[in-house]
Structure I
Amino acid sequence: MKKIWERKKILFSVLAIIIIFTVIVLYINDYYHSDESVQKYLDGNGAISVKEISDGLFLDGPGEEAAMIFYPGAKVEYTAYLPLLSKLAGKGIDCFLVKMPCNFAFLGKNKAEKIMESYSYKEWYLSGHSLGGAMAADYASGHLDALDGIVLLAAYPTKSLDSGSFSVVSVYGSGDGVLDMQKVEEGRELMPSDYTEICIEGGNHALFGNYGKQKGDHDAEISREEQQEQTVDAILRMAEKHKTQKHEEGKMVYRQITPREAKEIMDTEDDIVILDVRTEQEYASGHIKNAVCLPNEEILGEPEILPDKGQKILVYCRSGNRSKQAAQKLADMGYGNVLEFGGILDWPYQEMVE
């Protein structure tokens, strides 16, 4: 009797394993397939080439500086997002469409890391739809220094994305029947200062991809093409804004000082250049001792008389207008120690004028 019971236990265990395995297989294979419209995007076009890589597809467009890594939504065939990303790649941002294990992004959350290690771009953006967006946000939260921004499509973060140099744009449709808007609202507390939220009027959850209607979603009032076009425009605006901000942050600037501070430097330091940016005629009529003349209008390239970009340069003119222009020109050329102290009209130390 004991042996029979042990055999039954083994049989029940085997049956349980078979049932569980069957349920898993059925669940994994029950996913949203790309519709027929996607096929024409697999071969790319004249401006975009679509290449198969180990982790999905690489959409190589005319852009060379920026790239986006995209995580598909849960149980959605990854190629369904080819139309959206083809539009984006054609506008200058190359795209990596990630193929997730079993169509679940949480099984491949770190795939962005390998891609970024294998390719060289000045700007890296991460994006994802629904669960893919949540997983992209989760990865981004721990790699804010390596990324420039993230695009959340009908998704929200659960960890902080707050960083001074990080950009986030959140896009969703007004008719989205799947997205938890309460979670979106809570996620706003985790966003950086450069955060933009866009609600596409008439859009829904599924129109970001080409895979048909999604369970629980509402009917859209606009076309799939319209929702995707608005999404691409939002991404491009974010990238352009971020690029401009990075340029401004990295831009060399000059420092303004008072005539008194300028005199103290002249009296105590030797390795300096006093630069008079008025015309030669104005310079000849009277200038600060030891100053050299370089008219503002002639500063079109790196001046030969200023070979050392680290040297301290004190700039002045007649009233302070041209000196500011000249100081900024020099800063833009990479001179890192430019000090502007106004015009000779306000220079109180006449004993230093010759």
Structure II
Amino acid sequence: MNTQPPQPARKDFRIGVLGSGFIVSECHLVSYRKAGFNPVAIASRSRENAARVAARHSISTVHEDYEALLDDPSIEVLDIAVPPDAQLALIRAACERKTVRGILAQKPLGMNFAEALEAVECCEKAGIILAVNQNMRYDQSVRTAKALLTDGTIGEPVFATIDMRGIPHWMPWQKELGWLTLRIMSIHHLDCMRYWFGEPEAIFCSTRTDPRTQFPHTDGICTHILEYANGLRCVIIDDTWTGPAKEGCPADIRIQWRIEGLNGLAIGDIGWCKDPYTTPSTIRYASKGDDHFHEPRWTESWFPDAFAGTMGQLLIAMETGTPPAISGRDNLKTMALVDAAYLSAAGHRLIKLQ
């Protein structure tokens, strides 16, 4: 089964990268070079760090700051990889200049739905194609599951789960924003459910603080129930505590998903949280009448290979004039789902979405 994302015919679009942190150096640029894309310039809050990343990945131009890169008329695509509280201002600035043709923005698309909507409307007004880096959609097991749903192998879905027992590497800016899990990890899983099954009717979310995390937050350990009109129920567990694994207890680190349908069953294991994080994800699936599980395998992994998929879908949109697979307009529904999860947790109630 082919898990490779579609790629553009033209790969030499000139990409300018805003940001030089881990996700840029270890994922974006690694996957872009592997795919044959063309990152030509970079800027960061720290020019010194941007220069180190540029040297590692053979990027020819290091701009002094974000403004200088935004003023570069040769850049066709912006790859924005900055904290969410800084993202909208950069999108606004790009839209004012109207020099780039496409923007790949990070998730979350701003601090909340309102900021995401402003980003989308700003790009639409400027004639810039906006795509969002919801890269779990390009994990190989996740894409295989989508194919099994589309071709009827599993049949009509009845019940689905994503169960994360992992300890993410939190970013320093999260302390400033008071966020932990919902907008950082849960957003991947909520968007994945949308990718697989479409739009839920309602969400119930319950959260508690993560005992290991010292800064104030509410969204530590998060549990979600999604209700669909056809009866489908989806459950997401985002357990960032995972027991005292860092404090001396044997660990059981994993992210597993499961889809049960009327005709079959698929079970996946996400490689990202394993050591090393470049471990490929796996899947096993079977239908009624099979005498064993099918277990396709691949060498690619979510980190870093999925990032060629998220940039690729933007470049395809630019060369064909069609909306990107993960457009900013589509991502508003994921942002609304995240905001609804916060409302649900705060009010201890089911939130209707439609």
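Nothing in this text is a laboratory measurement; each read-out follows from the coordinates by a stated rule. No experiment lies behind these values; they were computed from the predicted model shown. Cβ atoms are built from the backbone, for glycine too; each structure is taken alone.
On relative contact order in percent (Cα under 8 Å, 6 or more apart), which of the structures labelled I, II is highest?
Answer by largest value of relative contact order in percent (Cα under 8 Å, 6 or more apart): II.
In this comparison of I, II, the computed figure 1.00 for FRET efficiency 1/(1 + (r/R0)^6) of positions 191 and 335 (r between Cβ atoms, R0 = 25 Å, to 0.05) is attributed to II.
So FRET efficiency 1/(1 + (r/R0)^6) of positions 159 and 279 (r between Cβ atoms, R0 = 35 Å, to 0.05), computed for just one structure, reads 0.05; which one of I, II is that? Of the options listed, only I reproduces it.
When log10 I(q)/I(0) by the Debye sum over Cα atoms at q = 0.10, 0.15 Å⁻¹ is calculated, the result is -0.73, -1.09; to which of the structures I, II does this value belong? Label of the originating structure: I.
The maximum of FRET efficiency 1/(1 + (r/R0)^6) of positions 215 and 311 (r between Cβ atoms, R0 = 30 Å, to 0.05) over structures I, II, that is, the highest value, falls on II. A value of 6.3 was derived for distance in nm of label points 7 Å out along Cα→Cβ at positions 71 and 231; which structure in I, II was it taken from? For distance in nm of label points 7 Å out along Cα→Cβ at positions 71 and 231, the value 6.3 is produced by structure II.
With respect to FRET efficiency 1/(1 + (r/R0)^6) of positions 151 and 183 (r between Cβ atoms, R0 = 25 Å, to 0.05), the largest value across structures I, II is given by I.
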